[in-house]
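Rule-based calculations on the coordinates, nothing more; no lab input. Not measured: the values here are computed from a predicted model. Cβ atoms are built from the backbone, for glycine too; each structure is taken alone.
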Structure P
Amino acid sequence: MAARGPTPRTLRLTLQYDGTGLVGWQRQKQGVSVQGLLEAALGRLAGRPVAVAGAGRTDAGVHALGQVAHLDTAVHLPPATLERRLNDALPADINVLSAELTDRRFHARRSAVARSYLYQIARRRTAFGKPFVWWIREPLDIARMREAAEVFAGLHDFRSFTDADPEEKSTRVLIERVQIVERGDLILVRLEGSHFLWKMARRLVGALAAAGRGEIGPADIARWLEVSSGEPARLTAPAAGLFLERVYYPGDERLGEPVPVVNL
């Protein structure tokens, strides 16, 4: 009887990355992706190809504070050793925060119950925070932004706020809460929902900024949620200020007030 190899284990990784210059999470034919770099590093450690699945496909230029991924591997290194060796093999703009053994049924995307994205808007010009904020010159009315944000709450069809094809994937999303807080010269917008569609988070923020400038109102947003419109695409916020903040799984406690990633 042939000897059996090591029993595969499922590892859960939590990582952060600076998305500047990357094509996003997902492996692409052209450009450097987080998934591609992570799989290449793991493959070198394992001596064989390794497939990694992530909780969300962040767009090009979008950052992560708490992306979650999982992989099945027969490599029986202690998780802490794997974490250290993996960080040694990865570029400086990707950092594994933790590696831990998990249930074989765990799936980074399918097991998640919610995600939160954080967006940073700067009220003033900055030389050092530019890759991580959207500087808006015009005054923003926070009260108007919060009033507009209330329209997004609940289960809606967000086809006007995504480039995803509604024929291929449902565009109905549950937005659980939108928080808008001021921290010095920063305005922080947290979007928390069941999941997010391609470019959706950036278009929600773009619409909120337009509301803050007085260009649109809650009625415009309500109309775009009822009837498909190309207007939100015109308002899309830059990728630079957006962070995948947290991926939630059953039993996880929700975050409190948003805090800045960079201080101006």
Structure Q
Amino acid sequence: MPRYKLTLEYAGTRYSGWQIQTNARTIQGELHRALRDALGTDRFETYGSGRTDAGVHALGQVAHLDAASLPPPQTLVTRTNDALPVDINLLAAVPMTPRFHARHSAVARSYLYQISRRRTAFGKPFVWWIKDDLDVPRMREAAEGFVGLKDFRQFTDDDPEEKSTKVKVDAVTIVEDGALILIRVVGSHFIWKMVRRLTGVLAEVGRGEIAPGEVAQLLLRRSDLPAKLTAPASGLFLEKVLYREDEDLPPPTAAALAVRY
């Protein structure tokens, strides 16, 4: 059966996350509706590289598509985009061997979080505006405490008895881009709310409310602080899903033109 690797970008503001749900509008649900039009059949399957939560965006979500018969890649892209809403865009369709799997073949994921230092008329759906001054060097120092294979059970609502909460974080990079603070987190995979809680803790460090050295301790003891500090979904982007053939990530840059200020 033919298989395509699909790469999508989307603004998640109006959607209840990636995965199809019975009584909610989701990215995968809209993709399936568009693919039915593009393929002229409902006999196909898609598998995402992972879920994004309600309100979270993507610059490079990956899924694979299986169907008995598929049109040429560019034809599929054009037909699908014609049927998709304006806030979801199919960037590419690439033929793959049956051994490729959007989720299991991935070697890492990269998330980008955008904090705005000023009020914005255009970028509000894509940033977290923080009025307080943030000390970025303190945030960078604290971020080092998240790197490595760690247990993030205090940073998720997932049940550690049902699902492993250990995640290998390869890097946490924090850069300034005009009025934006960009936090990139690269890791093997991510668990529910982890990046948003990690970001919220780093912001609190930047405010001076938590010492950089205390961050590593939050991973070792029971605490409801990360949950209380969960950053809003608006600033979070699934930046890229990485496979063995991919090149290294470039330096972090603003995720949307509307918030380059």
Distance in nm of label points 7 Å out along Cα→Cβ at positions 59 and 251 derived as 3.5 - corresponding label from P, Q: P
Label whose coordinates, when semi-axes √(5λ) of the Cα gyration tensor in Å, for residues 19-138 alone is calculated, return 33, 17, 13 (choices P, Q): Q
Label whose coordinates, when FRET efficiency 1/(1 + (r/R0)^6) of positions 11 and 203 (r between Cβ atoms, R0 = 41 Å, to 0.05) is calculated, return 0.75 (choices P, Q): P
Source structure (of P, Q) for volume of the Cα convex hull per residue in Å³, computed value 135: Q
